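Each structure below is given as structure tokens.
Rule-based calculations on the coordinates, nothing more; no lab input. For clarity, every value in this text was computed on a predicted model and none was experimentally measured. Cβ atoms are built from the backbone, for glycine too; each structure is taken alone.
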Structure P
Amino acid sequence: MKTIVIIGGGFSGTMTAVNLARFARQPARVVMVNHRRPLGRGTAYGTRHPDHLLNVAARNMSALADQGDHFVNWLRCRGEYADLPEAELRETFVPRRVYGDYLRSLAFGYVQPIDERGRVVIEAYEDEAVDVESHHAGGLLVSLASGELLETDHVVLATGNQPPAPLAGLPEGFSHPCYVADPWSDWEPRLPAPTLDVVLLGTGLTMVDTLLTLLSRDWQGKIIAVSRSGMLPLAHFRGIEYRDFPPSGADALGLTALVASVEEHCGLLRGRGANPAIAIDRLRPHTQRIWKNFSLAEKQEFLCRYAARWNIARHRIAQPIHERMTKAIDEGRLRVVRGTVDGVEGCAGGVRVLLATDAGRDSLTAALAI
């Protein structure tokens, strides 16, 4: 019987194990090695804040590709969603912690099965994999932090998003009690008095989550978000059917041709009074193949010239969350600054964030920078 070790217990690791159990044609032993967060949740679904919502409506969140309504049907089993009209339930952006519950229910359906006659046995280890090396018998040997060794035929690396890389300009090993390097660490106990200012380093989805956490605490100080682009996530919308894009053979298009095609169809959509982001949505099933077919130079050019615009158009947020963010700006509780962070240094009462802006050098002083 083959053994497969999956390192990581978030969405990717969990669904790899679940699908091995569902579709295996021969007996296998699957070992999930997970640490830091509960099995199934990972970073994305480990949040316990009810304001942290999925960025996709429930109708498109089934974890099972062959059962499109699986998540919606699962929600029906929860009291808070049982009586929602079908159309409303399908369009609901549920809390991410609820989706974490969903993934855990899928995982434990196989880790602790009612019927143990399946071909695949799944075991879960609360431990950290620290090394993988070739084994003299021809397989692989996974070393765990506890000292245990796992012999395996295959290893799946499902370690998810890593903590942010250190900011450019920071000394190696820089640490300060008023600087949070990882926004998904347990930083709330380090919050200063709610009348003081906080700087958020970034203006993307993680910034929105951090903003919501602060607003839930009725934050009275200024919240200042900084990024190179200064662009904020857009709201989700219901689009029109648009089958004219992408063109046949889009997977093989080079970057220049693809950008020209996207811009052409965005213009056509605007001419119809529709949201041009519909063209971006239509690319979704093709993006992995397009990216793999890009040359290294094209990938580098995309990251340099287009990544910020792509992220804004592609990764949107629920309308109620967008409204809260916009309201915070209108009320002066959130200010967005466009600039490049050159460094962070300690100062009296907190930290100073050093910026390079179009107008020259600048700095922001706050009681906490995240």
Structure Q
Amino acid sequence: MIVETRAPGKLILLGEYAVLEHAPALVMAVDRYATVRINPLPNRFHRLHSPTLNLSGLNFQFDTNGQINFRDDVPAETRQQLRFFTHTLELTHGANPKGFSTGALEFVLNTDSFFLQPGGSKLGLGSSAALTVALTTALFFVMEQGNGEMLEKFVLLKKAQNIHHQAQEKKGSGIDIAASVFGGVLTFRIAGNSGSVPEISPTLFPPDLHLIPVWSGKSASTGGFIKKTVTLKQENPEKYWQSMNELIHLTRKGCTAFQAGETEQFLKACRLYSAALDHFGKSCQAEIISPEHREIAGIVEKHGGVYKPSGAGGGDIGIALTRSEEVAEKIITEILHSPYKIIKLSPSPNGVSLRK
């Protein structure tokens, strides 16, 4: 039986960093998909293909400890790029006492749409989370040998989040996993108790809100930025909480306004949040609002819009926001004549899907 899954990426609208301290955040699943295909092989070894990484026919098996053993020499850089794949397989394999009783499997992974162009810069739309969700969905279906349906989504969320956290050394909130699992626009909040399922509420996108994703021209390291925030929290908690409490206050206000369809209040919260992120970044010695983001913000604000980074900042994507179609057109026109790029994204309403 051939199983194919696909899971969408994400665009964070509000709540970056504050979400790590149990504040609400807004995220939208977007139409960039990680795809996984699994089919049985009449071979001794499992086999991996990844067009995104230019890998074809990479053979592997599990050793007696349940760890993946590649049959070919794999460079350290490639192993690092495959860490979400290997963590997902090893943990899923370990959860099944019989391993993959179906025999050898062929895996085809593709995350091309998360890059600016084939072999180009990564956009920062949650490719690792989407791949983890798509792969986890496919593996558990295969281990059940097609009996029944796909994993219930909250069960899938917990499994995929655990796998992703281990691969990331427990950095991150899991908001990108939630977007890939459920799709749509979500209000997300980490649960109070460690290990509990996050609070997730489907949320309607305000009909009078125009959102323009803008590529800043360079990729950023989320993990590196989060490490700097952790360092500040440990070394100077008073300074950390002074900045963090402002972020928490603003994301609460912004999420409430978004849910109520109060677009003007949401835009105000986003404007203030971007300034608070800048202050927080300076406190952490992390350039969250990079020179590129500042330049894009200048373009957007000149025309009366609001701009903020989406995600950890430093690079990747930012979002221009406005209630005015005329303002949106002016912003798009000027950005198209700048070094930056408009990224065409649409909401992905349904989350991860499976077909056989």
Structure R
Amino acid sequence: QILKGDQQIYMQTSALVFQDTTASFSFEPKIHAELSEYFFTLFLDTQKVAEADSVVCGDVFLINGQSNALSIDYEDKAHFQSEWFRSFGNSSQVAADCRNDLQWGLAQGNSHFAHAAVGVWGLRLGKLIIENNNVPICILNGATGGSYIADHLRKDSSPTDLNTNYGRLLYRAKKAKIQQSVKAIFWNQGEMNTDNTYAQYADQFSQLYQDWKSDYPELEKIFIFQIRPCQGERSNILLREIQREIAEQYPDVEIMSTAGICGHDGLHYNYEGYNQMALWIYRLAAKYFYNSSDTLFIAPPKIKSAEIIDGEIPKIKLSFDQTVIWPADTLGAKMKDNFFLVGDNVTKIDSGYAADNTIFLLLSSGTSATGVSYVPNKYYSGTHTIYEGP
């Protein structure tokens, strides 16, 4: 018997055929992905033998990465909870805690490495989906602060090894019986790999990608957050470029910039910053999973080409995949100062403007630059202050 609220919507009766003392039976009812709770009851004749209460049908997502995936509630503000937003198990890095917590619960963002913890922006992401799309949500967050991408790779000899990040999250997904239902993974990691390990990042992401696709066979999308100038090591800019190239290489990988998100302290974000992060990635995810009509400027512009145009006023032409704008200068900031020539420390960028999907950078003279970059590696020029622009 299945009840939706207090209304019976399904009843199946089957005669049991015994072999010795055993009789098998099965049923495959369908329920809807909606903000409704279902109540399942199994009877033997008229005797109730099992029941499942508060059952919902919805979408399953995973969050992983380092501390900005963990998204700790430093300000004690992430108190939202909902019957439509569930999680499973414990996000603790301690193997025994993970092994022993096999319970479902209401997702929470107020504490980390704890039962049903999904992080601040994970909590807001689920809230946005519930309120805008009327779909119940399950999120498992397996992030580990201060972790390299190598720390997230699968141990092939023991994929659910609870001493590994990959193993703990896969173990929880299996025990929750949602392994076959994961639709998307949100990956927020990279600050640690701004040291010399950036050189292995693309290959290690490829390993992670292949294992995700194998262990979560219904995986449709992977959303990655591109790091911004931060307190990492000297290769910020190289790691950002690798992440940009990853999104170009895999057709089911989407990238979201984090430049411009408020509340940044040089590495982490405050409550409002994490909520803004959730909104940006929600709009992108809603395009693919909920047929959202809000699709204008929801993804960061992707560079398609860069070329030098010689002439009376030499310029660089940057072409993008969508319409771009050139913000007006303010007293404290000029847009041209966010662009840098690679391989040319003499030529200056005097000004710039946008036309449709193209930006033109007007130069002080001809250039032998081999490339052009947007935003500096790490610091404001001539300082040791983390760059927070543009």
* Quick one: volume of the Cα convex hull per residue in Å³ came out at 136 when computed from one of P, Q, R, so which one is it? -> Q
* Identity of the structure behind -13000 (criterion: helix-only ellipticity at 222 nm (-39500 (n - 2.57) for each DSSP H run of 4 or more, over all residues; to 500), calculated), options P, Q, R -> Q
* Could you figure out which one of P, Q, R the value 18 for relative contact order in percent (Cα under 8 Å, 6 or more apart) was computed from? => P
* Structure from which 42, 29, 21 was derived, Cα extents along the principal axes in Å, for residues 6-125 alone, options P, Q, R -> P
* The value 1.2 for distance in nm of label points 7 Å out along Cα→Cβ at positions 134 and 150 was derived from one model only; which of P, Q, R is it? -> Q
* **Structure responsible for 4.4, with distance in nm of label points 7 Å out along Cα→Cβ at positions 30 and 262 calculated and labels P, Q, R on offer** => R
* Asked: Between structures P, Q, R, where is distance in nm of label points 7 Å out along Cα→Cβ at positions 22 and 70 highest?
  -> R
